[in-house]
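Asker: Below you'll find a set of structures to go through.
Where a number appears in this text, it was derived from the coordinates with a stated rule and is not lab data. Owing to the predicted nature of the structure, the values given are computational and were not obtained by experimental measurement. Cβ atoms are built from the backbone, for glycine too; each structure is taken alone.
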Structure 1
Amino acid sequence: MSNKVLAIVNGVEITELDLQDALNRVPQNQRNHYTSETGKKQLLDQMVGFELLYNDAKVKEQDKENEFLKQLEIIKKDALIQYSIQKMFKGITVSDEEVNKFYEENKNQFKTPETVSAKHILVDTEEEATKIADEIKNGLSFEEAAGKYSKCPSKAQGGSLGNFARGQMVPEFEDAAFSLEIGVVSMPVKTQFGYHLIKVEDKKESSSRELKEVEGFIKNRLLQEKQSHKYLDDVEELKGKYNVEIK
């Protein structure tokens, strides 16, 4: 990128590189707007405005006012703390061996549970459920039967409950759903809610996510743990170096 001068404010040049630096500081969710020609012009106008305000404040000697000096000290303190923390964490890394070791020792954390996708029809009595099951055997579609007879709000979606894993439904319903073959309508299943006819649409077996899928997550987690331990250890050491009184 060239470093063309885009504006001069009271002798101070604003260049293309200055504009790019300002763009890099714009929040990510707003950045697309400022990459357009219109957006770049708006950003440049803003930079010119800030430079004018800075010059005017200097002329008025606002940088010597007590209130400004107090705010400056707060900003300097916060900046120095952040800089100190950055230096504290410098050199802390996570190796591939550490990532692999964590993955092997914690594989259960990266398992995708077994799930089923099912539809159901809920009625009050076993007799009703049996009668509806007979109608389905004789040609009525499960979805039509759900819309016609089910007292569950899922009737509006043909009885669909979507995908669910173990532990999300009452035990009797869950046991029946996970034991059914795909496309088979169950016998009436009694739960605390009534009697269900269940039809499983799809099943997904439990599976483990590969290391390459989760290595970024693991690395970040281990890095944060190391940084946290370093921070706590250093602060504890500093408590012995400087006087601390907790009131």
Structure 2
Amino acid sequence: MSGFAADHQGARVRPSPNHGERRGVAGPDMIVLHYTGMESGQGAEDWLCDPQSGVSSHYLVHEDGAVVQMVAEAARAWHAGKSFWQGETDINSRSVGIEIVNPGHVLGYRAFPDAQIEAVIALCRDVAVRHAVAPARVLAHSDVAPGRKIDPGEKFPWARLHAAGIGHLVTPAPETAGPVLGPGDSGPSVVRLRSDLARYGYLVEIDDLFDEWTGTVVAAFQRHFRPARVDGRADPATVTTLTRLLEASPA
């Protein structure tokens, strides 16, 4: 696929050689959002198009709102890596990957500019309509690869996307006094927490121990749905927010 027409109106096409055929699906039914985690947008664009990198995404959104398409939506881009959601492990085959230029946590994580977010909203809306992507299947890289990835991170304005009709969200529950589940805790409350995280889609086995992996998944959940405090501990606000999300989920 050396050349193709842009799927998204206004996108500049720069083909990446790093792609393949989707496996076992007719087309994507998910959108996965990333940040680039590199010093510059141009450097990220070059890397995603470098055959030596072994990575790509369907789209890159620069800080000024310019959109670059590197892989046709019909193809499988290499953006999610080892990942999982709702029992599915080949997330690349099921998703459209969108890289959003931001240096990330290591190189100076910062707020995402308005022009960039407006472009992300327009792009997500376009992809979601074209492929009938359900709101609850617009996800962070950190959702499908907890611990291994933390992007696009707690500064990403999910509420702004949701207000524009993109993604599944509820107003985070306010912080209140109450029991906090953390490492080493066990019992019915931990079983329910792990069960609810698994019901929503995260890779969690049903068990009564709050182990290191549980904390990793809780932190991923907080980063997306309750970003005021990302500490991997299930305080009442985190648990209540998760319960509200499940209640608001389509049957």
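Asker: Here log10 I(q)/I(0) by the Debye sum over Cα atoms at q = 0.13, 0.17 Å⁻¹, for residues 88-151 alone has been calculated and equals -0.56, -0.72, so which of 1, 2 was it run on?
Answerer: Checking each candidate, the match is 1.
Asker: From which structure (1, 2) was distance in nm of label points 7 Å out along Cα→Cβ at positions 104 and 120 calculated, if the value obtained is 4.3?
Answerer: The structure behind it is 1.
Asker: Further question on the same structure: Of the structures labelled 1, 2, one was used to calculate distance in nm of label points 7 Å out along Cα→Cβ at positions 16 and 216, giving 2.4. Name it.
Answerer: Attributed to the structure labelled 2.
Asker: Right, another one. Comparing distance in nm of label points 7 Å out along Cα→Cβ at positions 144 and 200 across 1, 2, which is largest?
Answerer: 1
Asker: 18.0, 58 is what came out when Rg and Dmax of the Cα atoms in Å was calculated for one structure; which of 1, 2 is it?
Answerer: Only one of 1, 2 returns 18.0, 58 for Rg and Dmax of the Cα atoms in Å, namely 2.
Asker: Another one. Computing distance in nm of label points 7 Å out along Cα→Cβ at positions 64 and 224 for each of 1, 2, which one ends up highest? Before the final figure, lay out each step's value.
Answerer: Working: 1: 4.9; 2: 3.2.
Largest value of distance in nm of label points 7 Å out along Cα→Cβ at positions 64 and 224: 1.
Asker: Compare distance in nm of label points 7 Å out along Cα→Cβ at positions 40 and 128 across structures 1, 2 and report the one with the greatest value.
Answerer: 1
Asker: Taking helix-only ellipticity at 222 nm (-39500 (n - 2.57) for each DSSP H run of 4 or more, over all residues; to 500) from the coordinates of each of 1, 2, which one would give -17500?
Answerer: It must be structure 1, since only it matches.
Asker: While we're here: Quick check for you: by FRET efficiency 1/(1 + (r/R0)^6) of positions 168 and 192 (r between Cβ atoms, R0 = 25 Å, to 0.05), which of 1, 2 is greatest?
Answerer: Of structures 1, 2, the maximum of FRET efficiency 1/(1 + (r/R0)^6) of positions 168 and 192 (r between Cβ atoms, R0 = 25 Å, to 0.05) occurs in 1.
Asker: So Rg and Dmax of the Cα atoms in Å, for residues 136-183 alone, computed for just one structure, reads 12.0, 34; which one of 1, 2 is that?
Answerer: 1
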